[in-house]
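Bear in mind these aren't lab numbers, they're just calculated from the coordinates by the rules spelled out. Since the model is a prediction, treat every value here as computed from it, not as a measurement. Cβ atoms are built from the backbone, for glycine too; each structure is taken alone.
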Structure P
Amino acid sequence: MLSDIKVKSAKAKAKPYKLNDGQGLYLQVAANGGKWWRFKYRFDDKEKLISLGTYPEISLGDARVRRDDARKQVANGIDPGEVRKAQKAARGQVENSFEVIAREWHEKFSPRWTPVHAETTIKRLERDAFPWIGERPIAEIKAPELLTVLRRVESRGALETAHRVKSICGQVFRYAVATGRAERDCSSDLKGALPPAAKTHLAALTDPKDVAALLRAIDGYVGSFVVKCALQLAGMFFVRPGELRNAEWAEFDLEAGIWSIPAEKMKMRQPHIVPLSRQAVEVLQSLQPLTGRSKYVFPSPRTNQRPMSNNAILAALRRMGYGTDEMTGHGFRAMARTILDEVLHVRPEYIEHQLAHAVRDPNGRAYNRTAHLDERRKMMQLWSDYLDEIKAGAKILPFQKMAG
């Protein structure tokens, strides 16, 4: 039998050699000095061999315990080698399960998304996919199994969500294919399997007469002054609701008339510039004494460490009598886009840039954030002036086409 001293002092030789401990256990010493524990046994009249680990990670005492366990398996008609294979396959199934790969995919790509999109995506997976296919090896999931998952979502009246879950799962499957853990994206076989989701448009006022009434209602709003200012600026800026409510004072240069939104706050993950009209600067200056010490321009009424609720503007619109089918926080964007194009006749590319939509040059390259900045500055002032005109009750006539 071996001893700890003998195992420790075993030196490499020109060729690999063995040091026997008995009952099938031996230490194999490689030419490079590496030491491996091996167990040799017979099963079904065949000589077989398994590894019990390396020294010094596995001590002599540990190797003997592992040998004794393997001998008991043989005595009970169990092949230790087959047990090893089954355990390895089980570990591989866990490592390559849908949930493990989906979370890996999410962790890799979510830094490029907005926080809201990242959170919504993982919650959809946790609620609608993981409970049913999370533990399944991703390579074994077929289209009918995925369809059953989507039907559960559809059955609760959430057809649009079912389509979104299908899209998310498709991205996970394609990631698994790219990383060598699946053969194909089975979600592609489900084209047409779900009824098409009805396209819905967020409510918006686009008739100048209706917009004028809304602007007067905002000026007469008797709720929170912070919310009132947010409503006024929502009309002037026409940014996304999340971009507005998360605005920070450090992003504004009132003297230069610029709001610089960092990339991580934008849907397209690109920095964005909002030129400030004279009217927008006046609203911000009136708000600064109240919230200027806060990080956020529109802080929560409960704590200035968080921005106001994403429902604040929506609730204010409801309080002013505008229903869900009339106007939403997102509707200020559609309102500006329609009137700037159809009434003020501003060039569409200026509008699209200011909406932070993906706009490309003739060579297919994305414009940078300063593209057409002078023209956009003129447009934003023109827009604020127009809002003042119709709010004051001036006769609503199309403006002349903007120069350039």
Structure Q
Amino acid sequence: MARHKIKADVTIKNAKPKATMFRLNDGDGLYVLVKPDGAKWWRLDYSIGGKRKTISLGVYPDTTLSAARKNANDARELVAAGTDPSDIRKAAKQELAKRLEAERRIDEGLPAAGSFEEVAREWATVPTDKRSDAQTERIIRWMEKDIFPWLGRRPINEITTPEIDAAIQRIVDRGALDIARRVLWNCGRIFGYAAKKGYSQGDPTARLCEYMPSKKIEHHAAIIDPKAISELLRAIDGYQGNFVTKCALRLAALFFVRPGELRKAEWTEIDLEKAQWNIPAARMKMRQPHLVPLCTQAVEHLRELHALTGGGRYVFPGARTDDRPMSDNAILAALRRMGYAKDEMTGHGFRAMARTILDEVLGVRPDFIEHQLAHAVRDPNGRAYNRTAHLSERRKMMQLWADYLDKLKAGAEVITLHVQAA
């Protein structure tokens, strides 16, 4: 049992400061450190793990002699059990700091530190070539609508699989199955980032994909009968609407790229002298750069259009401003104006049209077609083809396709197909 040297509080009270610090020892490492300015601090020296350490136990007179002795006894018991009192002290301070920070963020309307929302927004700021800025913004909008309201403030390391499942099921219940799949997949990406950063360990989304309802496959409406194609081409030539939209329709048939890739085309990507269009990876679905060889008809249409829009950024600028590309509804609206219903033809349908005719009528090798469609095509060794693979053959194919369309439009004899678009 400790043999105390300080008889009473009055001993500490009457201790006068000196030019240098001095101690009033109470025994077993406990003492009062009297500083030159008169401050009197309780200290405890102890040894743990072979190291000599010191902790503060308060300031006199706020901490009385009896309170200091009790604090010292508690600390000695921790040391005897192999626990460092200073570690306990640090952990308590960190926990207090976390609580105060969480309260501050709530007061300021911010997501709590370590919450799913905070980690998700942090993930969204990390640069990556796996997603574009537009995709990231869309993902965060999905999260704001369907995940943050229920799970945003939950600590990310405490979120369970049933909680994620419940949030995703709300999306499924409103009939947005495709969005539900994408939200679930992106939640998994966020949990993966959290694991990488040490914010959490597991991924509660890992086994949910196999339980998602099956998606009904819906094909884009497309005209694939040569006779009907000839009528469509003549309808495009006779289109009385916006000239930029008319050019976009003509080139959609020649390029058979995805609608978003077409309408966002920029003049800096097109080389009319080399007759090619280089689409950057950021705008491609497969996140790989894509090259479109330009047939002579496409070059002629582009030169004509350049006189009108060549001074701006976009090949097909919007109707209201040159600073933005044409609306994603412009081509659809033009098709409707020409009398084509949504179940007959879409902007995406030009791809199915080209794919079917090039294969069924013109006999082009399927891998040339698939590569020009910017689908995932592999060589015999399993490697992805690069953007210039089979360029010579694809250039010939694009010219063959354009010449065939010209013959159809002129009323050449056609063979009626009895197949459905894939």
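I have 2.0 for distance in nm of label points 7 Å out along Cα→Cβ at positions 69 and 85, calculated from one of the structures P, Q. Which structure is it?
Derived from P, not from the others.
Of the structures labelled P, Q, which one yields 18.1, 59 when Rg and Dmax of the Cα atoms in Å, for residues 77-164 alone is computed from its coordinates?
Details: P: 16.6, 57; Q: 18.1, 59.
Computing Rg and Dmax of the Cα atoms in Å, for residues 77-164 alone on every structure in P, Q gives 18.1, 59 only for Q.
Out of P, Q, which one gives 104, 49, 48 for Cα extents along the principal axes in Å as computed from the coordinates?
On the way: P: 104, 49, 48; Q: 118, 48, 43.
Computing Cα extents along the principal axes in Å on every structure in P, Q gives 104, 49, 48 only for P.
From P, Q, which structure was Rg and Dmax of the Cα atoms in Å, for residues 173-220 alone = 23.2, 61 calculated on? Show your work: numbers first, answer last.
Numbers: P: 23.2, 61; Q: 13.4, 43.
Corresponding structure: P.
Between P, Q, which one scores greatest on FRET efficiency 1/(1 + (r/R0)^6) of positions 157 and 189 (r between Cβ atoms, R0 = 30 Å, to 0.05)? Please report the intermediate quantities before stating the final value.
Working: P: 0.75; Q: 0.95.
Evaluating FRET efficiency 1/(1 + (r/R0)^6) of positions 157 and 189 (r between Cβ atoms, R0 = 30 Å, to 0.05) on every structure, the highest lands on Q.
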